Structure 1
């Protein structure tokens, strides 16, 4: 630590120590919405972010750290989204956003909320856009994974989500852009219903990547490829039939009733299946 000179006044020493304490608190505490500086997103990046999210008219979009409101406004004006909401902690940015929305003629389809993104509720989102910092993204990540519906699309300008790998990447205006789709939760044991007890899954999950074992047609085999895109699950493995390796593939939808409904594909044959979580005794 730098020691204040003994020739500095007592008042100056007090200010010096206060500054050091402020720095230690700032760099030692958890991320906060106030940590993110305001830097406008270039129009080309705004357009590409909304394209990556594949925004649709019925979507509800939230922009976290919405700045002057440009992404919210573009979503409504240029992409036909019926409703978009911006959240920013800075009251000046909120005032600018409302003025910009008025100028664009979309003020009746948008909302701008002054608040902390770590405290505001955005669980009803279909799409979330953000231009935060990587460490802020990481601290926000548990809420994104646990509070949002599977299939919610997330697009980040410039910053990643740590070890949660993006589902897609792009560039615009020399800026890196990243897309994630919130995955359903499938880790655990699953059993087929309706007399197809020989079909079983034992799944492990690392975000959208799925591994484990598949039991089908009297054989158990490791899953070679498994992935979720929201609630859509695809698993593939290799089994042996009459001495010949054959790919077995499960394509299913993870439902709100905690079931997997889809088809089991083996060679040229397809079997409709419904799997439910196995009860833990």
Structure 2
């Protein structure tokens, strides 16, 4: 496979296991990037549990986990990623917002410490390599895959990722807040010419003024950025838990009418650059 993305969790803030969140999905943020022979995981929300079961079924023995940040909805699935408990597995775990704040290993260890969780980080038997970098750095992932990063505007910091392989690119830009009427120049430069951009579309423009300071953006702002940056496709992502299936269906119709290059993320959806 060249470059593709599969969605395992598309919801923001908190998981929504309800009959009203079935069509689009209720699990929190987790994506899987296929890039040549690389398997890259983006975030460890509750969606990572299902991905772990697939890793076991497919016999995959290694992978890379890139974390945007360490708010609960992006890491609380980590202890339920089954391959972490098997000694035959190997994972690199990266974060770009904690190099001056104790590092990602310490955060994940705290999440799994008493009295918050009964199984400590030390119980994980997989070979784990924790890497703290500064958002804005880039590196060669091997196998013809480049990873580029950018800092995002979010409380406590967050990191955007751009995965490049075979002349194609997928950007993952969540969680980030925009300023009304002022396109984020840093985000624009980061996503310029990307084939697929997965963007924080938690709110609508109408909802946004009451949520300023919470660290999120809107689908309308995503469309504006995508058009300015000559993006191939915009993926509406990080759905608000108050946006049930009916709300999301209407949002999807409106977004597609506004710009044909939009698609609303759903669990189990797979996207390949150039295809919808």
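A compact table of results
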item: Volume of the Cα convex hull per residue in Å³, for residues 45-156 alone derived as 111 - corresponding label from 1, 2; result: 2
item: Highest-scoring label, criterion being distance in nm of label points 7 Å out along Cα→Cβ at positions 213 and 245, among 1, 2; result: 2
item: Highest-scoring label, criterion being mean count of other Cβ atoms within 10 Å over residues 77-84, among 1, 2; result: 2
item: Origin of the value 18, where relative contact order in percent (Cα under 8 Å, 6 or more apart) was derived from one of 1, 2; result: 2
item: helix-only ellipticity at 222 nm (-39500 (n - 2.57) for each DSSP H run of 4 or more, over all residues; to 500) derived as -5500 - corresponding label from 1, 2; result: 2
item: Among 1, 2, structure where volume of the Cα convex hull per residue in Å³ as derived comes to 125; result: 2
item: Structure with the greatest value (metric mean count of other Cβ atoms within 10 Å over residues 61-68, set 1, 2); result: 1
item: Structure with the greatest value (metric mean count of other Cβ atoms within 10 Å over residues 149-156, set 1, 2); result: 1
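We did not get these values from a lab; they are worked out from the coordinates using the rules stated. Predicted model only: the values in this text are computed from it and were never measured. Cβ atoms are built from the backbone, for glycine too; each structure is taken alone.
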